[in-house]
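Take a look at these structures.
Bear in mind these aren't lab numbers, they're just calculated from the coordinates by the rules spelled out. If you're wondering where the values come from, they're calculated on a predicted model, not measured in any experiment. Cβ atoms are built from the backbone, for glycine too; each structure is taken alone.
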Structure I
Amino acid sequence: MNDEALNLALSIYSNPGVYAILLGSGISRSAAIPTGWEIVTDLVSKLKTLSEDSSDTDLITWYKEKYGEEPDYSRILEMVSPTQAERNAILRSYFEPSEEEREQQLKIPTAAHKAIASLVKDGYVKMIITTNFDRLLELALEEQGITPTVVSTDDAISGAIPYLHSNCTVVKVHGDYRDTRIKNTKAELENYSSVLDSYLDRILDEFGLIVCGWSGEWDVALRNAIIRCPSRRFTTYWASRHTPKEDSMRLIGHRRARIIEIESADKFFVSLYDKVESLKQMEPFNPASVPVAIAMVKRFLSEGKHRIRLHDFVCEEVEKCRSEMDSPRFAFPSKIEKPVFQARMHDYENVSYRLLAMLSAISFFGEESHSVHIYSTINRLAEISTQAGLIALISLQRYPALLASYSCGIAALAAERWENLSAVLSKTHVREDNKNFPAIKYLNVWEVFSHDAYKWVPRPNAEREYTPASEYICGLLRETLKPYVPSDTVYQALFDIYEYLLALVYLDSCPRTSGSNWGPVGCFAWRYKYAAEDGLSTPIDEFFSKGAALEKDWGLLTSGLFGGSLERLASAREKFGTFLSKVRSQWW
């Protein structure tokens, strides 16, 4: 396998669940499964025999001349087999092995099917699109103990559980052989239903693509679906035994796909699985999933004897994330557009996802002695590897650090771990021009999403929202923090309190200019506008009222924030309140 195959193995291993596999008839060729057109031709042959026509006319030409239409799978089947039982028997003969065929290892899952099933079992693949009618893939998955969600009709799409919540979804775009509505003819392959088109649009936009055994020559509707997709957030890999034909090359060019030359589908997928498995085994300390990583963090936090193991565990995950962030994957393009920016955001989210989950657990459960993991990690993630190029992407390099600060800050607030909150807001720093600056000077949404890039965040109406970047992050981190903040209402309140505190600490520790009242404005600015005007209490007001009652014993102050001074905190609130009123008056 060439270098592109190695890159694919690394990508699958590093981004489990990100790639969808698109399979054509070539995947089942070694199992002696006929293609759809071969089945139609054979059925026409049977029909001609029943008609007692012994002419040498080409089968398809004979059918058109006799019936005045293109061959239609379901119509021919009804003519050849008058009863449902007979039709089922004919269909089974094409797709299900006889005893003799089973002995010859025909019409059973191939090595490719089994390797794909293994990738699914290990969590590396969750989405499979196939043009095939057979059930070899489903059988291979069932052998691994996996019951996939199979979608082969519009009704199935409407009734299926969301693919994000399924271990594996198999989309059979041309149907299943047990349903006579399968698509075979040229007319049937030119257009899909609006339901299937919409479903494919979502999949092709959200997943990378691994194509194998599909030429793209006949399936016009599927080609159009791929061409419609505007996103290239993940790489497309096109595995082919021969030089791709013209239709395939257009798709390859559109998706900027990388071509992998293969000997066969079986050898390709077996080798791919072996490489991914080797990468897994090479990792000396590789949690199989986020829940496992969180469980390990909790275990290491529970006893002091695991102090070194926790340090090594966190550092290793940080450096893996940092290494990926510094890799060619994040090289700067020559120009910046909204789809490119959004794809870059999602890439940063993917490489930092497990680390954010680990840090959130540390911030929620960890004692003061564990806060070093929080601020040292954020400091490391905040380093910029590329100083020249597109300004929007230079700033976006600190997006993982911003997400880490938000997730740790909110988790610390939820558990009232004031030292961990202080670690986020006051102990982090960013080095610029050989000087250290408070990290919040750069780790706020208005700096990370600089030069109006906040309007490019993946929200439908970002251009018309006041704080789209904050709202996006609020939604993005919800699942990560749900184990610590089950209530959506409480989570929203904590998110707003954190952003408000961030603004106060910013104004207190690194104002833009002497006497400046500017602070990073978050969702709270519009969320509580009318409450403020009507004199109603907000979660932010309640938070500060409760803390002020404790005076100098308030953990927020004893942690060192605002120099431990209630007066200094009150001054920051007053200054920021003036600025906030001005902002609100400009918005409405």
Structure II
Amino acid sequence: MAPSTTSIPWSLAVATAVERYSGHPLSLSLVSGYLSVVHDGNINLLSEMTSLFDAKHQQHQIRSIMQDYLLWLEGKAELQFLRLLSLLGRATSLNDVKTLFQYKNIDGVTDKLFASDNNEILYIIQELKDANLISVSRSEHQAILDCHPLVRDAVGDQLSRQQPEHWLETHSLIFEWLQTCSPQSPQSMAEFEPLFRAVIHGTKSGRHLESFNLYYEDIKQRQFSIFAEGSHHADQDCLRSFFDIPWSVPIKSLPDEAQNYLLISVATNLIYLGDIQEAIHPSEKSIEWFADNRRYLEASIAAAPLLSMYIASGDLVAAEGLIHEMENVVLQSGNEVAIAMGKVFKAYLAHLRGESEYAKEFFIEADSAITNLSPPYDAQFPTISSYFCKFFLDTGDVEQSLSRSLQTFAWRNRKSWQVSVDTTSILASDILVLGLTFLAMGDKVNAKLQLDKQVDLLKRADEWLYLPTGLNGRARYYLAVHDFDAAIKDLEEALEISRRTGARFGEWETYLELAKVHVTMGDLERGRECLSSAQALPNMKNFKFRDQEIECLEQELF
């Protein structure tokens, strides 16, 4: 005679389940779904679940529960559906999921779904929903399917460990399918997104060279990620999939040139995102590779953002060292634009050191070349007008600053070669200087328009390294109109970002602007604190171009 099953009170069984799963909502949801679908809701059969549970680690609990689910789903169409949705990694419309599994009939991956009719698919969805494995919502007359990130992880982990061939085949399927989801000439982040995702799935499927070619030809060649509509975060997430060790060791199966290209791409993103220390190694490694392979123009192009980063981080010594190191490389490139821009960087560094006459000489020489050149080739190297305009502005020549600034925007309107290589940071810097020039002329309406525009541009593009300078610039406008609250708000935001990123030049200027705000408000004690904070920052004594302004502040404060 079989032993009888002893039933325990429902309330006690529920209390036991809550205790067993540490009260974790997802764990309890999965347990209730499992019992509902597999055991007709009989909570007394909870003890028959075969997995061991770790009450201290909720993620382990969920993975344990998922093992029971996956055993129950083994061999069913529901499991293939759940795997596809899990590996897609995000909320996806039912129509897209259908298009995906109908894209290719793969044994063990889509074969049980490939020929399913609509009613069968709806039944599968209902089964998975009843089991609390997926969620279903509606948006614009279509069903949106998703599952919890921990469920995705558990499903993906089980598939990669137990059926690695199906793991590769599923990612390969998604890689091919996503490429069909992007228009032929994508223009916006929404249109580029399927390509970014395709690259990630391609690397997970082991199709590394194909994924790199897709990234290089369809994304990077359009330089999309460095424009305002792009996203450095999205680009960096995509690039991460090419690295065995971020951000120093790319996948070894890729050719050397591809590996080096990835290094300079991640370095550029890291610079814009404000990860200064992380950016140095891949930048230096890629510059060295280009120079060693006598690709002098590429080495020069790779050095430009690193040089700008050194300036933003307040390290004039490193910037000057890089200029000296690259001087012969730039000359060997034979590119007149790169050679002229080398002089612009030299001039700007001289200006920051307070050597105005030396700076002016180099600026005029470089600008003559940039203005009058008609290169018979694509420029390739970006020209930077804002350094020259800022020099005029800082030395009191407002009319020259306006004239040179307007010339730059005229180049943009004509699509002249001087702006054929244009980035968010270059455009935002030009807008910033134009706004500050209007402010110096007393045109507060146009100043506010431009200063708002450049802050918004930098924020939308995740340009965190250069955003403090943009916020400092707008704070000058707020100070001029005596909107002290708005000025302090911008400056406090700039200070927080500068400290986080290590943009010490921006931090130094923020403290100077805060000192001016507090002097104007009559709070001399706070003004002294801000000026002292600026002067205490390491290496900032090398920046001499605001010495006269600092002397005036000291006279007012001490």
Fill in: Comparison of I, II by volume of the Cα convex hull per residue in Å³ - largest value held by
II
Worksheet item: Which of the displayed structures (I, II) returns the greatest value of Cα Rg over 2.2 N^0.38 Å, for residues 156-419 alone on calculation?
Response: I
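State the single structure among I, II that was used to calculate helix-only ellipticity at 222 nm (-39500 (n - 2.57) for each DSSP H run of 4 or more, over all residues; to 500), giving -17000.
Value -17000 for helix-only ellipticity at 222 nm (-39500 (n - 2.57) for each DSSP H run of 4 or more, over all residues; to 500) corresponds to I out of I, II.
Out of I, II, choose the structure whose coordinates give distance in nm of label points 7 Å out along Cα→Cβ at positions 92 and 492 equal to 4.5 when calculated.
Working through the options, I get structure II.
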Worksheet item: The value 0.15 for FRET efficiency 1/(1 + (r/R0)^6) of positions 196 and 500 (r between Cβ atoms, R0 = 35 Å, to 0.05) was derived from one model only; which of I, II is it?
Response: I
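Where is mean projected area of the Cα convex hull in nm², for residues 340-547 alone largest, in which of I, II?
Working: I: 12.2; II: 11.4.
Comparing I, II, the top value of mean projected area of the Cα convex hull in nm², for residues 340-547 alone belongs to I.
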